[in-house]
Structure 1
Amino acid sequence: MDADKYWYLHVARATELEGRDRAIYRLFEMLPGILSLTTLAAFIGLAFLKPVWAAYLTIVFSIYWLFKTFYFSVHLRHNFRRMRHHLSMDWNERLRTLGRAHEDIVHLVIFPFYQEGYHVVKESLQGLVDTKWNKKKIAVALAVESRAGTAQFEIAKRLKEEFSPLFHSFIVTVHPAGVEGEIPGKGSNISFAAEEARKLILDAGNIPYGKVIVSAFDVDTVVYPHYFGCLSWYFLTAKDPQRSSFQPVPLYNNNIWEASMLSRVIAYSSSFWQMIQQERPEKLATFSSHAVPFPALYEAGYWQRNVVSEDSRIFWNLFVRYDGDYQVIPLAYPVSMDANVAENFWGTAKNIYKQHRRWTYGAENIAYILFAFLKNPRIPFWKKFRAAFVQIEGFWSLATHPLVLFAIGWLPLLVGGRGFNETVLSYNLPLVARTFLTAAMFGLIVSAIICSSLVPKRPPEYTRLRSVALFLQWILVPFTMVVFSSIPGLDSQIRLMTGRYLGFWVTPKSRSRQS
């Protein structure tokens with residue numbers, strides 16, 4: 001990588017810069033919070049000063065939400081059909097129509113391992129064993145954190161002893177703590193593991209970098225049987241495979257039956273959002289478990305070690321590194337992960353909030369891409385504009401729309417005074433807004449039907465009432481949108497705006513049923 005040409009590639013926050021660059025980056029960090037808080041403050045101010053205006057804006061937002069819900073529902077149904085079709089296919093048979101090129105591909109799978117239990121990691125490794133792919137073309141790096149202690153390293157050694165004979169190679173890496181310029185988290189850990197794998201697996205085995213696809217998985221990721229076949233097909237048929245990342249659909253099915261109603265709604269809402277994004281690849285960035293060609297990873301210096309949202313940031317690193325000539329290809333094929341489950345309801349709610357605050361902290365990418373776009377004149381303007389607009393509008397909508405629709409938008413009825421409450425608009429506001437919101441909620445029926453098809457077979461220890469609850473749970477959506485989307489989104493944006501940067505929080509893995 002040309003260090004001088006792309007010196008800004010791994011900038012994480014304004015405090016790393018000086019002078020004018022620092023001021024510009026700091027302004028960009030503040031931008032999401034300023035936009036969201038200004039929007040909410042404007043609604044509140046109008047409710048007191050111009051309640052009629054506020055009421056009309058609430059109706060406009062309700063209409064916008066109805067059309068947006070319909071638009072999303074169409075994409076969700078399309079992706080569901082595509083995913084169901086992909087799950088039914090024999091991808092190895094399909095690969096044979098391309099000749100023998102797939103036989104040279106090596107899949108390097110990295111599992112970052114912190115404080116998770118033996119059974120969680122074992123199930124993920126067993127998923128690799130159960131795939132319909134030549135296991136001697138799969139290399140595994142189990143990436144342990146030294147700060148997790150010797151007990152976790154002993155678990156890693158035990159797993160290596162059990163599974164290493166089954167794969168091309170199996171290494172255990174130990175990421176050192178306290179490395180200057182890093183924050184503790186997934187990005188620094190898997191970057192260290194990738195470099196160790198380069199030396200110990202690729203270089204030692206004379207494996208060409210161009211034949212290696214790296215799957216960066218969360219440690220609880222369990223692949224479906226034809227994941228590697230599907231990934232290989234899209235890699236071999238891509239217009240420019242070395243300038244493409246590949247995104248499966250995350251389904252949180254590993255422990256879904258033991259998850260609470262709240263946890264299930266959040267889990268499937270997250271999956272549905274990713275399914276919708278897969279039908280809009282021009283707006284898609286990598287998320288959670290994803291795959292990247294090794295040459296691109298190597299040239300970009302691996303995942304960024306000093307950010308929270310390393311999973312999406314790697315896409316923007318590569319987009320900037322290759323002057324806008326980089327894309328994410330949706331696989332419309334799932335991988336299974338854990339729903340957020342704790343020992344009790346309040347523990348689950350707390351963990352969900354922290355997890356979504358970490359996810360919505362992806363707003364830190366806005367400052368990064370705006371700053372990088374200023375520094376890189378080689379990216380076409382229209383690509384810059386579209387990428388920046390999608391990111392800014394997305395995080396703004398996430399933080400503001402649910403609050404406006406389900407809370408602040410109704411303020412005119414409470415604070416508008418007698419003059420407003422005696423108007424026809426005051427009488428019609430709840431009727432009109434409720435009608436549009438109710439129509440939008442019909443999109444949840446589609447979600448409920450799709451949800452029932454994605455859930456694994458009900459274990460015998462659970463009754464049919466648990467299945468009924470899968471439909472009833474969707475009445476929680478307005479609540480979850482406000483409490484677990486808007487509020488953590490605002491939390492993240494205010495932290496960025498005030499310079500109280502967030503560290504990486506590891507989601508605890510808790511299962512009552514062990515494989």
Structure 2
Amino acid sequence: MPQILNFTLPFDADLEAHLKSQLAGMTDYRVISKSLDARGAPRGRVPSFLYTVEALVGENDHYAQGEEFEVFKQDSLRPIIIGAGPAGLFCALRLAQHGIKSVILERGESADKRMLKIARYWRYGELDPDTNVCYGEGGAGLYSDGKLITRVKSQHIPYVMRKLVEFGAPEEVAYISNPHLGSNKIRTIITKVSQKLREQGCEIHYNAQATRLLFEGQSVCGVELKNGEKLYSPYVVLATGHSAHEMYQHLMESQVEMKQKDFALGVRIEHSRRYIDQIQHGRFCEAPELGAARYRLSWHDHTSDIGVYSFCMCPGGYVLSSGTEKDGLVVNGMSNFARNSPWSNAALVVSVKSEKLEEKGLMAGLHFQHSIEKKAFKLSQKHRTGREIPSLTIEEFLNQKITDKKLPANSCPSGIFKADFAEIFPSSVLGHLRQGLEQFEKSIPGFSRGEALLLAPETRTSSPLTITRHKENYESTSHKGLYPCGEGAGYAGGITSAAVDGVRVALAILNQEKLLPRFAP
């Protein structure tokens with residue numbers, strides 16, 4: 001049988017040479033996992049990779065065979081999936097592997113057409129409310145870092161990773177500890193997933209916004225599109241993403257059970273990539289094996305019970321204007337696979353407790369998010385054209401004093417301008433951000449100094465609502481046949497976890513139809 005080895009090597013060591021020196025007669029190997037340990041690099045310690053490797057020794061050894069899926073002939077069963085992001089597409093993909101053909105409804109354009117409209121928004125401020133950085137095939141993850149990092153524990157993660165490799169992701173995605181695809185690669189992969197689904201008999205409809213769910217009593221029976229067309233199915237998967245505010249409103253009016261949840265908002269912080277590389281990797285900062293440096297920071301104020309933390313770190317990336325409404329501004333981060341932009345950025349966000357919001361009610365978190373986005377937009381209109389992003393140097397923000405000093409060069413394609421963040425955020429958010437930055441300086445000396453730039457507002461880290469569902473079968477707690485899914489429903493926080501949740505929902509539907517012997521959570 002293949003041998004499993006766990007070991008550590010210097011970052012620039014030859015893996016294959018090491019294995020051959022340790023295993024006489026080795027015929028092949030594959031990496032199961034690989035993670036970087038660069039914690040001591042700023043102090044001169046050589047970074048290392050931690051490996052788990054499966055090696056074949058001898059001609060009779062062989063790797064485990066791939067998965068096989070039982071295929072069912074159920075042509076009359078056509079689940080409707082609302083949203084063609086990772087959750088919706090992987091739900092459809094897993095159903096299709098079992099012979100179930102879905103109807104996928106996407107309010108925006110296909111992946112290859114999205115960029116044209118997004119470019120016009122960044123350049124001219126012409127926002128398409130249905131096709132933008134958050135809406136369209138691939139979802140919000142299509143214009144992010146393409147990060148596949150997740151904190152969820154699930155037996156379906158290897159399946160998702162293998163599928164991504166099958167559709168064109170680098171093989172390292174299946175085993176590296178912090179995999180990322182980059183926006184340029186994820187767009188190609190998503191297009192191939194959609195092509196495969198069509199080959200398997202699924203329907204994908206673009207520019208097809210589902211505005212209403214159709215019910216028979218307490219059961220869903222279909223959806224109504226913006227153009228008035230009605231489609232019917234006993235199974236509707238709701239994978240609309242975290243920005244589909246109109247759908248939340250409709251669900252509330254239809255008495256679909258939801259509940260508030262905590263969320264976070266704040267700013268993007270951008271440094272030069274070389275500066276972060278030097279801080280994190282020290283004298284090894286130019287080693288190509290290490291790539292652009294990452295960081296993750298968090299601090300908790302025990303007095304207020306509020307957390308401040310970094311989120312969605314994009315080494316060698318860009319800060320993008322990512323709004324979905326004509327009267328709001330939002331920022332997000334992205335990078336391409338090479339991570340070779342001159343800048344690195346991350347969200348720095350403050351946790352928001354839903355019960356502490358001034359406004360009460362189910363939609364209070366959404367209204368709070370939107371109020372901040374509107375303030376940022378009005379400020380941009382006042383000082384520029386409405387598409388430029390409010391910004392400050394970190395020195396100005398910490399000293400609470402705006403100067404005449406010119407803002408540094410930056411990655412934002414829609415432009416930036418200097419603005420007082422007190423006109424955008426509540427004082428409690430700003431106060432905790434300042435405290436957090438001072439604490440982060442202790443963890444990474446130099447992080448909160450120098451030429452760092454803050455861009456605002458980062459408000460779409462997650463949905464402030466959860467569409468409640470049963471733990472056993474993932475069905476809505478109030479309406480049969482409705483399956484809340486992914487990030488917009490409150491059950492995921494990124495590409496991988498959203499895709500995993502799509503797989504779970506697919507298996508739940510198969511189990512409901514008694515096509516599988518048991519539901520695999």
Structure 3
Amino acid sequence: MNSFYLRTESIKPGEIRDLWARSAADENIVESLCSPEPCLLEGSRGTGKSFLMRVAEQELDEQSDILPVYVSFNISSLIDTEDPLQFYHWMLAKTLKALLNKLRKRGLSVSAESVSLMSNHELENFNAVEIELKQIVKGFENSYKNASAIEIDVLPEIEDVKEAIESICYENMLGRIYFFFDEAAHVFRPDQQRQFFSLYKDLRSPFITCNAAIYPGVTHFGDSFEPIHDCIYKRIERDVRDETYISYFEDMVQKQSEDDFFSKLQTHRSLFQTLAICAGGNPRMVLKTIQDLAKFNTASVDQLVKDFYRNRIWAEHTELGEKFEGHKELIDWGRDFLENTAIPAIEKYNIARKRKGINESTIYFWVHKDAPAAVKEALRLMSYTGIIRRTDSGVRATRAELGSRYEVKYGCILARLGKPHSESQEFYNSLSLKKFPEFGKNHGAYEDVVKVTETVADDERFRKSLKNMLSKPIDVLQMLTNWQIGKLKSAGVLTVEDLYNKTEEELIRRIYNVGPVRARIMKNAANAELLEYLSG
């Protein structure tokens with residue numbers, strides 16, 4: 001069976017644009033990411049935020065007067081020091097380190113004066129400053145083992161950083177430096193997110209543009225940052241009802257498929273359509289379900305849809321509560337509400353319309369704007385994992401009441417039908433955005449959730465959750481193949497923490513019968529899966 005890239009981190013930079021399935025919406029996002037204005041790109045897991053940011057980075061890299069710098073903050077969950085601004089300081093050090101690294105790769109010069117502005121020690125040696133920054137970054141990233149103080153006095157003031165970047169631009173005839181911040185902050189540590197947006201805004205300058213990828217519903221901007229006024233705000237939304245939806249995903253799959261595999265897909269195009277629509281616009285889910293398909297026949301598609309959208313997608317959401325126990329009650333309630341109340345209400349609505357001979361079905365539901373805060377928080381967490389998405393707010397329902405409309409992932413509704421593939425076409429053709437079950441501000445389903453207090457995100461609970469995750473066997477890293485897991489275990493990598501602590505060189509040396517190139521690819525894939533597991 002064909003193997004796909006399920007994560008951007010596994011794709012070589014030179015292959016990014018060759019694998020890009022272009023659409024008008026995606027091109028608009030890339031255009032915004034390449035504009036001088038700062039941009040925030042929102043999307044749930046697997047929707048392609050990192051990929052589009054990498055595309056924009058490649059586009060800008062071809063301009064001699066622009067310097068794009070890609071910075072990933074996916075190790076933020078491991079930071080644990082006594083510094084109240086630990087995340088701000090780690091980000092600053094990591095950003096400057098990435099900048100110096102990109103300048104070296106481009107062969108651009110940095111004057112001693114500019115270098116000295118990047119360190120309070122006023123070092124004038126490029127390499128010395130980079131080593132200093134590397135030590136700070138590593139100190140923070142290893143602090144989870146034992147909370148300790150990091151020497152942050154050497155970090156420059158933010159105004160010195162902006163002055164240094166301005167000088168670098170003049171020295172190298174650069175018009176602007178773009179920072180692409182991926183995994184902007186740990187979604188279950190609000191304080192980190194607030195510190196991130198503080199840095200994001202502090203870096204604003206005529207010579208600097210900051211772009212960042214964020215998640216829907218679970219992003220805390222803080223008091224000093226207003227998305228509407230401080231940036232361009234873009235959402236990755238691929239509507240299953242869009243007339244170009246199927247062709248977009250066909251193009252995506254073709255770019256990663258061997259010819260004979262794609263020919264089979266074309267022969268069984270209706271099966272492909274079912275799997276593509278079930279994913280509700282999520283590229284990773286499209287590629288994952290096609291990759292897992294046992295055979296190109298109706299029985300295999302039906303079995304896969306039922307297994308993936310009845311079980312696996314829900315298990316992933318529930319696992320969040322097991323990882324981050326401060327959120328467990330809301331995560332569990334959200335699943336119960338969807339599975340036992342909202343989705344059955346949608347099913348009941350669809351059955352009633354069909355019995356009346358009305359060619360109209362729905363995958364949507366509506367929640368009153370004054371519903372309890374805990375309800376809204378639980379739904380936000382469901383949006384993060386991508387089981388639902390909020391399509392719009394301020395929607396008028398019965399008696400002209402206002403609320404938000406949510407879309408349940410198509411596959412989660414279709415999987416509950418007796419014959420998903422056979423029934424999909426008729427169901428899809430009758431989809432309507434106008435009709436939906438409604439849940440008012442005092443709906444009986446909220447009775448249990450009002451007893452749930454706000455999510456607890458204190459450091460002690462997070463440390464406990466992190467320790468528990470690190471001790472798990474590497475088998476929990478679901479997107480690693482059995483072969484990869486077997487090879488890692490043979491190299492003595494048994495737990496998530498073992499994997500994090502092993503360097504690339506150690507793995508290459510200890511994994512037998514695997515060459516350096518393949519071992520490096522495997523290490524990169526394993527790291528990507530590990531870091532996503534730790535981030536939720």
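Which one of 1, 2, 3 has semi-axes √(5λ) of the Cα gyration tensor in Å, for residues 242-505 alone, as calculated from the coordinates, equal to 32, 22, 17? Going label by label, the one that fits is 2. Suppose you compute distance in nm of label points 7 Å out along Cα→Cβ at positions 266 and 346 for every structure in 1, 2, 3: which one lands on 0.9? Source structure: 2. Taking distance in nm of label points 7 Å out along Cα→Cβ at positions 58 and 370 as the measure, the highest value among 1, 2, 3 is held by 2.
To test your reading of the models, identify which of 1, 2, 3 gives -18000 for helix-only ellipticity at 222 nm (-39500 (n - 2.57) for each DSSP H run of 4 or more, over all residues; to 500) when calculated. Working through the options, I get structure 1.
Every number here is computed from the coordinates shown, using simple stated rules; none is lab data. Just so it is clear, the model here is predicted, and its values are computed rather than measured. Cβ atoms are built from the backbone, for glycine too; each structure is taken alone.
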